[in-house]
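Below: a set of structures, written as structure tokens.
Just so you know, all these numbers are worked out from the coordinates, no wet-lab data involved. As the structure is a prediction and not an experimental result, all values here were calculated from the model. Cβ atoms are built from the backbone, for glycine too; each structure is taken alone.
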Structure P
Amino acid sequence: MSTAITFSEYGSPAVLRPTEVTPPEPGPGQVRIRVRAASVNPLDMKMRSGLMATTVPAHFPATPGLDAAGVVDAAGERADAAVGDEVLGATVGGSYAEYALLERPVAKPQALSWEVATSLVTVGQTAHRVLGQLGIEAGQSLLVHGAAGSVGFIAVQLAVTRGITVIGTVGEKDIERVTALGATAVRYGDGWAERVKAAAPGGVDFVFDASGAGVLADSVALTGDAGKVITIADMSAQEHGVRFSAGSADQSGASLPELVQLAASGKLTVPIWRTYPLTQAAHAHADLESHRNQGKAVLLP
């Protein structure tokens, strides 16, 4: 037997409880890992609270979590990793556990910590996916709403490395942090559109909304074309003619090896705010829902 965090009803973080479970067995193409780190994502909290119940219903008892990094301890037929390999990837059946299943494991370089490795998976692939969907190229400009958040922070870095001019909306406390990435940081809140115009007198070519803060109408006005705006966080996208980019990550997993190498070489930074013992998953959810974090929260089984 092993320990996993499960919930058997939708609700507050208090529904998350340590539970004794049988470790899952890997099927064809899968590996089982002894989890060394599991990242906490906003989608985990939406699923636990029931906000995703109509689109992604939970099958109780459910184990939350999308991403994990760890050491392979069992491998199914035709698996892409062997026992003893250090890997990371998106999990099948949840990651808040001592053991988890991966279908597309990616090798973890020694230069990458367990905490950063797990934190790259969903947020990194999401940022990569949206930049691809926008079709933005070097020499063009991009406005990132929520540039200090987990997805936005990576999107800013990826765009800057591609020769894109980046403006990011952030809170006052994050201006210096985002400016250090090579972006122009402007304060969000009332008047943000005018501040963006002042920072980018040549205009804004594309907008990536990672905040869901009711910025779509003004973002469309800034670009002059709803087709140049994508959100991952605002459910009113359709009302504005804006694309909603759904999915937990790049479903093919094709971008993850690139992201891993960028992080291992120091060209991509993923700030880790705090780590928690696995049994304190409810505490981690409560902290993130209170917006206390500046960076990723990670569970350590």
Structure Q
Amino acid sequence: MTLVLLCSGQGRQDRAMLDLFVDHPAAAPILAEASTLLGRDIRTSLKSADDATLFANRTSQILCVARGLVAAACLAPALPFVVAGYSVGEMTAWGVAGIWSPARTLKLTAARAEAMDSASGDDDGLGFVRGLARDRVETLVAQFDCAIAIVNPDRVFVIGGARERVERCCAVALEEGAIAARPIAVHIASHTPRLSRAVAPFRAVLDASEPARPVPGRTLIAAADASTVSGARGIAGLANQVDTTIDWAATLEAIVERGGSRFLELGPGSALADMVRATYPMLDARAVDDFRSIAGVEAWIAG
């Protein structure tokens, strides 16, 4: 049975997201680096920052990647395993694969967020539409000058654009029979052409990052095209996903076809594990946030 680690994207962070690992020795250097980048102790930020700060793009990306890196470092799953990341979670996945150190991964994540913020409009955002066919969603987003950002299983589409247009697009989707549609707590139009100006500066930072090859026994899958990443040769795809639609449904399908049978979402949240459970009910899928202790997660991994 092949273990697959799934690295979460933005939007599910919460104030307790580090509680399970905060006192573990392996977490300390990662939390210290994240605190430096945030300009404030990360634990203090989580407890006292207002929601606008907690979900601001740069802070959100650093928090989510820090959580995934901490979970992987503390759990230290035995090799071999496969790892893949959703949106900014792909940065986490590169770090978990060993292409960069955790500190380098967090610095590059901050650079990614800064490039995206510089390219983004002040009123950009994301939403989701569930239950319509892809061709209908494509027609809708074109009507409102939006774009499909992420294709998820079970006809769930993340859409991006100017926030007011995303809201209107979601309202019309509901009128046309969508099961659900609404804006989500991400204030940037990730994976859409609205961020095209972020690609070149982010690519330049990645090119200078001196990526290694993945650690033997750790297989990194790119979310852009479900290919196997081998370090520097994957840099272009990682940069381009900032303004390009991600087909996460196809990525999961490719991982299952390669033998992935046990899935663990590192978090924050359980959205990715929920997708696997709904789409592949015969497979074993859990999220770290399903457990109450590190020992419980370790027992599941060992089992």
Structure R
Amino acid sequence: MQYTILGFHLMILMLLYFKVANRFNIIDKPNQRSSHTEITLRGGGIVFWFAALLYFAQHIQNNYSFFVGITLVSLVSFWDDIQSLSNKIRISIHFLAITLIFYDLEIFNSISLLGILLAYIIAVGLINVYNFMDGINGITGLYTLLVMGSLLYVNKNIQLFTDAGFIKYSMIASLVFLFFNYRKKAKCFAGDVGSIAIAFWIIYLVLKLILATNSVIWLLFLAVYGADAGCTILHRLYLKQNIFEAHRLHLYQVLSNEYKIPHRLVALYYALAQIAISILVVFLYQKISDTLIFLIITIPLLLVYLLKFYLLKRLDLKLN
């Protein structure tokens, strides 16, 4: 009943946000690099911040650092959705927000200086990876739902590392967002405020789990996004492109834009691939070494990504 009421409240907040977005013209206009063709409301992912706010209001004695952090990244991202900000400002806020959760998790006292530096790079990188991957209807909502579901399973059956409700609030927010986004004609897009806020939430939980289990294997709960975004960044660097500019080189973009596979179907493929990997991670955990698990999962993912080059070459031959 509690989560039904939460969903109802989030639905009302979303509808109120749509009125604000309409009033102030907070929209996403498609361009030649977009994966959509119609003007759509932007910033629907603010529902994740609403969910964090409602959770914090009921657990005010805890999560100060997390809530301040997610508020900072949400605020700067929402501002960027309305009026573009420089990358320096956005990245600086990301570093500040991550510092807050590092302080909350006592990372500065528990790992080496090199480990702290690595943690910053991974955390900031994952935030931006999640943002890069938010480009078609349903992909952010479905992927988030399955990542959070995997974390909830681990929390209940393998290692208790956080309050289960903290995870469930994000999952309810994902369902509400999907109601408006997982459509042929989406009512809204997540915007930076959505993709970055939920990425921050996921990173916080994954870090808590890593510290609780002393294993980095849980990073593989983001393996599909990591493989696509990471390899695409390397591809763009090879092409001498600005990696912060919009493009259409992700595998999901090739499938949806060039091969005209419906957005919702491509988003479902990504979600199913990740849940299969997450099940494998849970099954193999503590049965074999973390290094071997990483190899078993990442090598096939990289081979799948190479399919993109075959598809692009085939398309070029067809056009020529």
Among P, Q, R, considering only distance in nm of label points 7 Å out along Cα→Cβ at positions 50 and 202, which has the greatest calculated value? P
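Cα extents along the principal axes in Å, for residues 170-273 alone was computed and gave 38, 32, 27; which structure, P, Q, R, did it come from?
Only one of P, Q, R returns 38, 32, 27 for Cα extents along the principal axes in Å, for residues 170-273 alone, namely P.
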Match the computed value 25, 12, 4 of semi-axes √(5λ) of the Cα gyration tensor in Å, for residues 66-113 alone to one of the structures P, Q, R, and report its label. R
Structures P, Q, R compared on Rg/Rh (Cα atoms, Kirkwood Rh), for residues 90-217 alone: the greatest is Q
Suppose FRET efficiency 1/(1 + (r/R0)^6) of positions 98 and 258 (r between Cβ atoms, R0 = 30 Å, to 0.05) works out to 0.25; of P, Q, R, which structure was it derived from? R
Here helix-only ellipticity at 222 nm (-39500 (n - 2.57) for each DSSP H run of 4 or more, over all residues; to 500) was calculated and came to -13500; which of the structures P, Q, R was it taken from? Q
Mean count of other Cβ atoms within 10 Å over residues 82-89 - highest-scoring structure of P, Q, R: Q
